[in-house]
1. A value of -1500 was derived for helix-only ellipticity at 222 nm (-39500 (n - 2.57) for each DSSP H run of 4 or more, over all residues; to 500); which structure in 1, 2, 3 was it taken from?
2. One of 1, 2, 3 was used to compute Rg/Rh (Cα atoms, Kirkwood Rh), and the answer was 1.04. Which one was it?
3. Kindly point out which one of 1, 2, 3 the value 39 was derived from, the read-out being relative contact order in percent (Cα under 8 Å, 6 or more apart).
Structure 1
Amino acid sequence: MKEIPEIKLIPVPETEEAKAAVGYQWNAIAGTRHKLGGQPDSTSEIDYPKCEDCSQVMTFYAQIDSIGDDYDLLDCGVIHVFVCLDCGTTNSMINQCPA
């Protein structure tokens with residue numbers, strides 16, 4: 001498994017509708033935890049999945065945070081995306097992160 005260096009991502013909503021969708025009225029951290037690489041943020045230990053095609057441990061590729069109050073993922077959860085850099089197979093799951 002190869003670790004990707006952590007690269008923070010900052011959302012840039014381009015329309016008024018998108019600007020209104022971003023953010024939480026009651027949580028200042030949720031919606032700001034988007035990133036590529038590094039280690040997944042989580043309130044519990046995450047077992048990295050194994051590739052269904054070659055059985056190798058997959059690489060953590062990205063973390064996509066909840067967007068805002070109207071598009072919340074399981075109480076401010078994030079989507080963790082894993083990839084097999086050999087096969088191109090992906091796996092994703094929703095987890096809770098520290099807020």
Structure 2
Amino acid sequence: MVSFLQIVLLALGIAKIIIFAHFILSWLINFQVLNLRQPVVAQIWYGLQRVLEPIYEPIRRFLPQMGGVDLSPLVALFAIYAVEIIIRNNLPAFV
């Protein structure tokens with residue numbers, strides 16, 4: 001059981017890295033540091049979009065419209081951190 005929870009923590013850590021990468025890339029694209037006409041940037045951007053859209057879409061349904069500001073990555077990160085805290089606090093019970 002402990003190994004399974006450690007694998008879940010690893011997957012959550014990878015999810016956090018992917019969300020942070022998507023967040024930073026979106027800022028770089030919006031401030032025109034990077035351009036979606038560059039093939040590598042476009043591949044990375046659309047790949048991250050395909051991975052993260054199933055996570056963001058249910059969150060967006062519950063969040064109110066914020067006038068172009070998307071808070072779904074922040075809510076997703078908050079949820080990931082909450083799950084990590086719950087697992088880490090209950091991990092000694094399984095040892």
Structure 3
Amino acid sequence: MAYTTAELLWLKHLLSDLGVPFNKPPTLLCDNIGAIFMTNNPVIRTRSKHIALDFHFIREQVESGDLLVHGVSSVEQVADIFTKALSKERVATLRNKLQV
């Protein structure tokens with residue numbers, strides 16, 4: 001999530017330098033409910049000092065309004081086509097979602 005956040009912010013800054021306006025912040029979709037909770041909940045900050053700095057970086061972006069983090073169910077996770085062994089039917093469904 002941290003790498004994708006950094007890439008999203010880089011693309012946002014690049015496009016704004018090229019004159020492309022943004023009406024709302026980019027949305028990062030994640031299927032890990034625990035990670036989403038940690039990025040959106042400021043109370044857990046005091047209990048998570050041992051967590052990698054990545055989550056703190058993402059949380060700062062969420063708190064500043066530069067990023068939105070939302071959940072997506074594992075069934076709807078399109079990236080699975082690139083990372084998991086799937087049945088033919090599941091591959092066909094995800095390929096259609098990718099419009100390939």
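1. Derived from the structure labelled 1.
2. Derived from the structure labelled 3.
3. Source structure: 2.
Read-outs: derived from the displayed coordinates by stated rules, not from any lab. Quick caveat, the model's predicted, so the values are computed rather than measured.
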